[in-house]
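Colleague: These are the structures in question, set out in turn.
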Structure 1
Amino acid sequence: MKDYLKDIKGTLGNHLEGRKIVLCITGSVSAIESPHIARKLMRYGAEVFVVMTHSAEQIIHPDAMEWATGNPVVTHLGGRVEHIFLAGQWEGRADLVLVAPATANTISKAACGIDDTPVTTVLTTAIGSKLPVIIAPGMHLSMYEHPVVAENIKKLKKMGIKFIDPVRAESKAKIALVDEIVEAVIEELSGKTMKGLKVLVSAGPTVEFIDPVRVITNRSSGRMGVAVAREAKRRGAEVILVYGPGSAEPPAGIKLIKVLTSREMKDAVLKEVEKCNLFISSAAVADFTPSKAYPSKISTRIKSLDLKLIPTPKIIAGAAMINKGAFLAAFKAQYGLKEKELIESSYKWLRETGVDLVIANDVSREGIGFAGEENEVYIIDKKKEHIHVHRASKEDIASMILNTIERKIGRKR
């Protein structure tokens, strides 16, 4: 029977499907964020188990965390030796321990191997079992910058424990954003199948200036390309993102090159592609640009305005010429075509451009492609073989695209 407390599992993706995460909560006021962290982990498919210190119980009630996860909460260690069940050396243990938030007290105790709370005992067990541990501090800035606390953080890092830097604001070292914490967990548990690869991704729209105020552009949000860049980073690749003015937030920890126009996009891509193993072109580059841009704002008093549009420079062909050894995959937006027509048209474009893989989608469909949260694509190769990826989140589409590329270049998952 389906658990009604866990009906959100997998609603954002399957990146953590089958994974068990121990969420340890300590006595920081940032514990009010812990239910949100737990729920977001579950939305990516994780099963979450909570361990709390007594101090944490003074800030958020264990019942709230049991509701958030659908699992009983550990507030003390008993005869079932919960620390071994969760983090010991046996095959049924959790996949990762996340401490969010972590106080200066817990960090220092963990560094010294002191076990006097359920959380510190779980941490000692996890470290001894060589289980992945991620810590997200949350405290006043003066405590975070105490030299002994800083030294203990260094000591834990040397043991292989990863820290998510807090946000320094208002004299506090505030816990990192929920999305950043969840992303760190996903990245830690992702197979590093693209480690050693340098991946270039282009994303977002371009703007073509009519005058300093007015532009020609399109509805691309950049979400698809950002999702591809994020997934490549999760898999261990060194990622470069050439990004037009999209609304999607680029992932942290990558090289980000912001551009506006198609000319700037081309210059940035051609400069970076020479050093890359893989180029994924998902940017919605404008096909036409005004033949000239007016140097000042055009008066609204004029009765009419004639614009002459000329084609923008083609980026894919230039990239293929510069780096013949790179694997090239490119998105192709189609509009209102039947399936057979879409595949035929996209394959013809693949042959013309010389790319290794084309990812085609029909942007005439409601909620698909431009500005949407979801996509539906056809991945077509040089043999005209194709994979139909049915409507799904752009994160899941990105994962499917990279799975296909890995098979093509001989990378094993």
Structure 2
Amino acid sequence: MKTMRFLFLTQYYPPEPGAASLRLRAMAHQLMRHGHQVEVVTAFPHHLGAQRTRRHRGRLFFSEVVEGVPVIRTWIWIVPSGRLWRRLLNYFSFVVTSFWGLWRARRPDYIIVESPPLFLGITAYIYGKIRRVPYILSVSDLWPESAVALGLVKNRHIIRWSQKLEFFLYRHARYVSGVTEGICRSVEETQMIDPRRVLFFPNGVDTEVFRPLEPSRELAEHLGVQEKHVFMYPGTMGYAQGLEVILDAAEMLRDRPEIVFLLVGEGPVKPSLMALAEGRGLSNVRFEELQPFERMSLYFSLARGVVVPLRRHKLFAGARPSKVFPAWAAKVPIIFVGEGEMARLVEEAGGGLVVPPEDAAGLAMAVDFLSRISDYEWTEMAQSGHNYVLQHYTWDIIADRWLKGIESGG
């Protein structure tokens, strides 16, 4: 296969945390490993606690190299989470300024544009038409479907026009790349694109970053969880996760002082969760601020299990929460509180337990089970998840398969 030039267009790229940012980072590195050239156009750091530095202040553009990848950053309007119109202004500010970033980059063979936000596809389409460059729409979350399911978007005019844009972008994309089988099926069912041009690039894991470690005594003392069975939730605290189920389970287990729930991360629902835990007097629930992904193996080293919940909705039956794979890479069993695609993977891997969505009593029983089983049984379960990741979900395996799809023309 000839050497190609890929230009990434994404609102989120490291140092931003989150699944999309880490997946695109991995994709960029894997494409370079295969001998291709990569350049990224993204926004100034702004998401989930990522901060702009002095180098960004007073500038509309900023060029840098991030881990060997040339990155062009453009200005974005930062707004606190809140009303829909504020979020839309945030999205569209980058839709506009990213044009300048694209023109400063070298002409690519393909643009890879990340959705959501779906509106960024407008930029990729117009630029592609002018420069005669095809785009690959990378879909990590169906929009507006997911926003409607969560009740975040209710305006019927916005929903209707967003659906029209969604189908338009599918129809004109050279390829559509989905992060779950469910997303790929949904794209195919629109009949807006040949199924042979729908690619699969799921969330995976860097097994050199996320790895088994001996329990960190220093971190355990800092968190006050020495001699405790720690059940951890790592990542974004948003509406889709339905994290209240963890607080409900904690309330059911308040008479088990050796069990502690640790929620590590940031997100729009964190303040309300903290207030709810305090109001209920849940001393067995701890909150920790968002951590750099390089430090997460230290936190996993303390965990008896990692809890991964999702709300009950047919849309989420096709989800694959990215936090499962780093936990398995670190040899920690999963308790998945959900259904569908991820539940099937957990059962197939043998790397944890599955509980129906929003079932606090079931979660409490699963936590109790993992806290009581022998170290041998626990290690067997942890090893099964670890082996499954090594066989199927390292970034090099995922990227090799994805590139073969492009090589074969879809």
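Colleague: A value of -10000 was computed for helix-only ellipticity at 222 nm (-39500 (n - 2.57) for each DSSP H run of 4 or more, over all residues; to 500); which of 1, 2 is the source structure?
Modeller: 1
Colleague: One of 1, 2 was used to calculate distance in nm of label points 7 Å out along Cα→Cβ at positions 154 and 354, giving 5.2; which?
Modeller: Traced to structure 1.
Colleague: Can you tell which of 1, 2 yields 24.8, 85 when Rg and Dmax of the Cα atoms in Å is derived from it? Mind showing how you got there, number by number?
Modeller: Details: 1: 24.8, 85; 2: 21.2, 65.
Answer by label: 1.
Colleague: Computing FRET efficiency 1/(1 + (r/R0)^6) of positions 202 and 250 (r between Cβ atoms, R0 = 25 Å, to 0.05) for each of 1, 2, which one ends up highest?
Modeller: Across 1, 2, FRET efficiency 1/(1 + (r/R0)^6) of positions 202 and 250 (r between Cβ atoms, R0 = 25 Å, to 0.05) peaks for 1.
All of the numbers you see were taken from the coordinates with simple rules; none came from a lab. For clarity, every value in this text was computed on a predicted model and none was experimentally measured. Cβ atoms are built from the backbone, for glycine too; each structure is taken alone.
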